[in-house]
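What follows are several structures.
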Structure 1
Amino acid sequence: MDRDLISNDSANAHFAAFLTRLSPSAITRRRLLQVGLGSAALSFFGLPALAGPTGRAAIGFTPIGVSSDDAVHVPDGYTVQLLYAWGDPISNGPAFRADAGNSAAEQAEQAGMHHDGMHFFPRVVNGQPSSTHGLLCINHEYTDDGILHPDGMAEWSHDKTRKSQNAHGVSVVEVELGELGGAFRWQLVRPSAYARRITARTPIRIAGPAAGAPGMRTRDDRRGNVVFGTLANCAMGHTPWGSYLTCEENFNAYFNGLGEPTADQKRYGIRANGAGFRWHEYDSRFDVATEANEANRFGWVVEIDPWQPAQAPVKRTALGRFKHECATVVLAGDGRVVVYMSDDEAFEYLYKFVSRDRFDAREPAAGGRLLDVGTLYVARFDADGKGRWLALQHGQHGLDEGSGFADQADILMRTRQAADVAGATKMDRPEWLAVDPQSGDVYCTLTNNRQRLTPEPGNPRAENIFGHIVRWREAQGDAAADTLDWDVFVLAGDPENPDPARRGNSKGDAFASPDGLWFDRAGRLWIQTDVSGSVLNRGDHQRFGNNQMLVADVASGEIRRFLTGPKGCEITGISATPDARNLFINVQHPGEVAGGRSSPAAPLAGSGWPANQFAGVTGGRPRSATLVIRRADGGVVGS
């Protein structure tokens, strides 16, 4: 994937300009800790049928060092179990073949490639959520077609297209903790009535204001209300009514075949050669010259009910169309649903959606419709540490026929252009968002921006190669508010680097390119990194080793390294059981090579993981996988 793509040439202000008045040491905790808490207006629902969040807990493990070897490492006293790797059968399906010889039909019954965001949905028994049995929803972001097929992308075919499409999307698998071989281990339940794959070919309903709009209609879907597939599924969210939100990010990579792109296509990064995927050769939907509107049907948040396998997923268009990274959900004090979202590309924006109606816990089945009617906002950050949410509503902030927007559906299909007009603040690749269960503060990772800006005097991060984490507090602690106060929680970097712009201000273990972000119920902030394979363990990034996961105490600012991954991987995806004694995380694209696709002639050139670390695992090529981390004494992970 081209992480250096820039599609935003608007004149809107850039967030980096607001750092010019502040040195790295002055940025952290500049404003928010002077503001009263006022978090009662937020409602958190991640742990159904349990008491509210406990008091903030300390970090209780000894941090580990950096690593550049080909294995996963965790602190002493913790165990790591491999649970679900690319190619594993979701139920009673076919086994993974080390030579990549599985067919397209077999891949549709197996784990997809490149695991990303995920969430554990506990089984509820007698009104209590289980910590030993439930469903995992896992995103599969994209494929490395160099090792997905025995001969890579040579002699591209209809079957290779289908196999690649079937390796994208989402897995829903049933998992259970039980005794196996004299020890307690997690395993997939096989067969399972719930297990299934949602792929780039699954029928998905389109709902909300853009459903049926002219720009959503195609030759195969004259009504514009059903689309085949979801893809580029990055991070996620989950709702108080128990559904899973999967986010379509780099959808532009799959569209090809056009000549000179239109202005709207350019704004979403759609270009003549895509990102080298060749689906358009055997699936005309992805040939923009043949079907120009198909691209409008991707770049949305997709809702899945994990417990209802017969129910079609739904693309919720009221949440806007862009390169969705994640969709973090809270309830405002009056019961309205608030969804925080990010657009993962350099110089793009932060968004939130506020539903018109309130969630009623007595009618959870009606919850999904709340995501179809409401107001989509985009963030404007001001230099004085204040900010405002700008409504992307037809007739407001210059969004009308005069600026090229026919109606609200048009705004939602062209959300980036609407945000340009409204005056949103450009950000450095906004990634995951997490809401502190203690204070209600919202945290967002800004992973990096290697595209050099024209620095203003005193700007410490003219070229933001290491990234940072920004946070804000909504007015009166109300997630539905339209104003906020912001500051920067931490500037990532190397404390030993002589260049102040690269030194950062981390209090504890050094890291770069923060990406995944998650609060556990005790208020510890888990940070996952995604340093690009083009710079991993090289130059200024050599100091950080392989990608990693850290834990931050947001009160003290202390950050400790908890996990390091194998060669070439990204650490991503995180969820826990309600008792916090089992932590699920994903290792994505171990062995990734600079340039994107591996050589089928040397599939193990970059990594032999996980077969090199876990006994009995089929190897032959590196495999993304879900891991379970537990304390050896059965205690709370991270404490």
Structure 2
Amino acid sequence: MSRYALSLTSSPAPQTPQTNSPKPTPEALQNALLHTFKSPFELKQIHAQIIKTNTPLSVLQLSHVASVCALTPTFPYATKIIQLSGKHETDIWNSCLKDFAESDSPYDAVRLFSQLCTYGVCLNDYTFSFILKACTKLSDGLGGRIIHGFVEKLGFQSNLFLQNSLVHLYVVSGEFDNARQLFDKMPDRDVVTWNIMIKHLVQRGNVDEAYGLFGKMPERNVRSWTSMIMGFVRGGRPEQAIDLFAKMEEAKVCPNEVTVVAVLAACADLCALDLGKKIHDYSNRSGFKRNVRICNTLLDMYIKCGCVEAARGVFEEMEQRTVVSWSAMIQGLAINGKGEEALTLFSKMIESQIKPNEVTFTGLLHACSHMGMVNEGREYFASMSRDYGIVPQIEHYGCMVDLLSRAGLLKEACEFIKNMRIKPNGVVWGALLGGCRVHKNIELAEEAIKHLLELDPLNDGYYIVLSNIYAEAKRWEEAANVRKLMRENGVKKTPGSSSITIEGVVHEFVAGDETHPQTDEIKERWDKLLEEMRVRGYVPNTSVVLLDIEESEKVKFLFRHSEKLAVVFGLINTANGTAIRIVKNLRVCEDCHAALKLISEIVDREIVVRDRNRFHCFKNGVCSCKDFW
């Protein structure tokens, strides 16, 4: 029992010498109210003493009363204490509401708000800001609409902070129509209002609508620009992301760390190395060097631009390396033809006591696949669950099928698929189909295609590979039937395209393209290169043109492949000694691969091509893939 409780006995207390026990001082009562009181029962005991001694109460003590009684049956009792104190009742309850809203139990704030309304406690704009924060954390759209009604009814609709909070609550709750309706009728908007709408439009994938709002903004800050740049990157439109970043620079807006990450991602997609280096320098000058996320994005950018040594430099300078950093570097080495180095780096990762994850093993299996290291791949796959407790995912199964298929172990690959613990998808069957193409196994290719077309009947790549397999075997009728099936199913072939970025401008070429302003120069330079290539033994590999046409037409067709056009354009428009960096949407064909090896030797330049599968770094007549792709 509390020391302030009254002693209730049925018989007189024994007589003792009179020693008047001291009455509790005001300070003791205040301290008890702030620290000792833990329950409503104790509150009433202490409050009785406070009334008897006429002890004044501070806002801090009253706030403690509010927090303990807020969600109990003694709430009315607490309101009376606070009202009789003469203090600011609303401020005290707002403080309690704020604590609940910011806690791990924001629903307590909703319950308290309901109590405040029931007992007629005066509400102000701060009350609504805190309850809106709680509803936002709960993604409570219904609660938001109720609060919106209160805000309108009590005349707070001119409060811009509350209006912005309501817009944010609606979008977080998935009630975007309500958010847009409120946004459109707001008499005043600030940059925060616009940013909320743009950010959530981008997150919903409505990039064009977001850009429309962006264009109407009376003022923009770094968040506005960054949200829009990120939207273009996520929407697969890196060219527009880079264009917008250039406009951001013109507007003299300094990028923040999130902007840097977004622009580096765009540079990675486009192989825009020069801009990537510029952003790297900026991040170092701005003190972002220790930002692990930026360092990891730099790693990714350099890797996707084929600059393995630059990526290695970033990796070595990192003060803190996460599993993401190690995995990115392993994957980068793997796809750039440095499989053995990838495996060595993995050993160092384990020595550094960094536990690998699923992505790490995807990189390791890629390394084994691209280098033809079958036994090593088998061992890494087995060690995932055995040594690290990682359950193989569909990506890992796909890598294993790719490894076995590339090595010509097609029957083993089929058995592997049959014994998979999860249902094989297009990646798995596609890997088998790719191996069938390389090793000219029509029977298994037909089996793979049957499964692939069940999974994705509109994927043009599957039809093309099977058609090409038939064509290589001179089975022209079957090849024609596959193409006929494509037409009947409404499937169109994706044209081969290659892009090159020069001075921040992306130039894209498609196979047979003659629309570029420099077409005549490109043809003239190609003819000169072709003469030198023939002197060095180049013979067009027309076997890759799987069309039933004249040999001379096949040669012309080869010479108009998009990667050849892009490389020649790069030679014309860049200084001697500059590396040429190309991004190809499809696999590089055998003829282009042979041609680019010779060109790299003739012009004494490094030519880096990132195709759908991997990187090819052509230098001095040799490719980093060692002709295994």
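Table for the structure above
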| quantity | calculated |
| --- | --- |
| Distance in nm of label points 7 Å out along Cα→Cβ at positions 232 and 448 - highest-scoring structure of 1, 2 | 2 |
| Value 68, 29, 25, calculated as semi-axes √(5λ) of the Cα gyration tensor in Å, assigned to which of 1, 2 | 2 |
| Ranking 1, 2 by distance in nm of label points 7 Å out along Cα→Cβ at positions 384 and 440, the structure that comes out highest | 2 |
| Given 6 for relative contact order in percent (Cα under 8 Å, 6 or more apart), calculated: source structure among 1, 2 | 2 |
| Among 1, 2, structure where helix-only ellipticity at 222 nm (-39500 (n - 2.57) for each DSSP H run of 4 or more, over all residues; to 500) as derived comes to -20000 | 2 |
| FRET efficiency 1/(1 + (r/R0)^6) of positions 264 and 576 (r between Cβ atoms, R0 = 25 Å, to 0.05) from the coordinates reads 0.05; which among 1, 2 | 1 |
| For distance in nm of label points 7 Å out along Cα→Cβ at positions 200 and 600 computed as 1.6, the structure of 1, 2 it came from | 1 |
| Percent of Cα pairs over 29 Å apart, for residues 192-407 alone - highest-scoring structure of 1, 2 | 2 |
| With distance in nm of label points 7 Å out along Cα→Cβ at positions 120 and 504 derived as 6.6, matching label from 1, 2 | 2 |
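Values in this text are rule-based calculations from the coordinates and carry no lab data. All of these numbers come straight from a predicted model, not from anything done at the bench. Cβ atoms are built from the backbone, for glycine too; each structure is taken alone.
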